[in-house]
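Asker: Several structures are given next for inspection.
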Structure I
Amino acid sequence: MDDDLHALGEDLITTAARVVRWVPKDNNFNISLAAARLLARLHDNGPTRISDLALAEKCSQPTITNHVKRLEAARLVERAPDPRDARAWMIKLTKKGYQQLALMRTSIGVTLQPYLATMSKRDLKALRDGVEAMRRLMAVQMETQDS
């Protein structure tokens, strides 16, 4: 059973990574996939400290700081003082950041639509069920992380 779960875990991550590579390259977004992930994380979690973003993204604080600086320059995020610690900053999406993320998600949907249109109703239902299962899996991960 553990081998099956291990293989399933590998398949989930590698397949998801391949699907992410379908993100349109000919868009006018001018941000990397890593930066897009940061926008999505800020959208999902709200204002977040740079150190927490680095931990969540499993990368160094200087790397996240560089991404945040670029996103700030593009006016997609802004810094606000952390109300719990005046020495720290909270990074939050701007209105433009929300709009950019929405455009990116729409673009992804438009890109995938022709491929999805070729699939059977059964496969489409399986994909929808799989997405819901992945959301439940992420909720378990979030609960584990919070405790």
Structure II
Amino acid sequence: MKGIVIYDTSYGNTRKIAEAIADALKESGIHVDPTYVKNVKKLNAEDYDFLIIGSPTRFATMSLAMRGFLSRLKAEEWLNKPFAAFDTEGSANIEKNEGSAAEKIAQKLCEKQMNQLLPVLKAVVLDWKGPLQNGEIERAKEYARKFMAQLKR
């Protein structure tokens, strides 16, 4: 089984969550490519069994780079493939439910008729630039383990 974790990052926090997810999947024997969204040139659906996508939440939505990437993702190639979505955002934003990059990513992928295996992961960033709240790396790894368990079903 092979997957790809695609992420955008502003201050490195979303990259850390993406790498934690990828590391946990690798520890379980799954081949995973953690990839910065701006380094994705051509993504062939035949090369991957699943996608995990993340972005920082800024102004209640995902980054422009992630939005552009998702617009280029061909629905017919990814039909029914499993996915998960994550973001990094401030705790006040999560409490107020003012908009989430992960929720918007999940919505876009569901519109492409992909199969969402887990609710989105919202990793808490303590300030505009970070750092991540204590425990978020382990929470991301646990999310990856839950994703893997769903994949194996």
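Read-outs: derived from the displayed coordinates by stated rules, not from any lab. The shown structure was predicted, so the numbers you read here are calculated from the model rather than taken from an experiment. Cβ atoms are built from the backbone, for glycine too; each structure is taken alone.
Asker: A value of 2.3 was computed for distance in nm of label points 7 Å out along Cα→Cβ at positions 46 and 86; which of I, II is the source structure?
Answerer: I
Asker: Here's something else I'd like to know. Tell me which structure, out of I, II, gives 3.6 once distance in nm of label points 7 Å out along Cα→Cβ at positions 22 and 78 is calculated. Present the calculation step by step, with values, prior to reporting the outcome.
Answerer: Values: I: 3.6; II: 1.7.
Working through the options, I get structure I.
Asker: Computing distance in nm of label points 7 Å out along Cα→Cβ at positions 6 and 126 for each of I, II, which one ends up highest?
Answerer: Working: I: 2.6; II: 3.3.
Of structures I, II, the maximum of distance in nm of label points 7 Å out along Cα→Cβ at positions 6 and 126 occurs in II.
Asker: Let me ask something else about it. By the measure Kirkwood radius over Cα pairs in Å, tell me the structure among I, II with the highest figure. Please list the in-between numbers first.
Answerer: Numbers: I: 17.4; II: 15.1.
The structure with the largest value is I.
Asker: Match the computed value -12000 of helix-only ellipticity at 222 nm (-39500 (n - 2.57) for each DSSP H run of 4 or more, over all residues; to 500) to one of the structures I, II, and report its label.
Answerer: It traces back to II.
Asker: Separate question: Match the computed value 22 of relative contact order in percent (Cα under 8 Å, 6 or more apart) to one of the structures I, II, and report its label.
Answerer: Only structure I yields this read-out.
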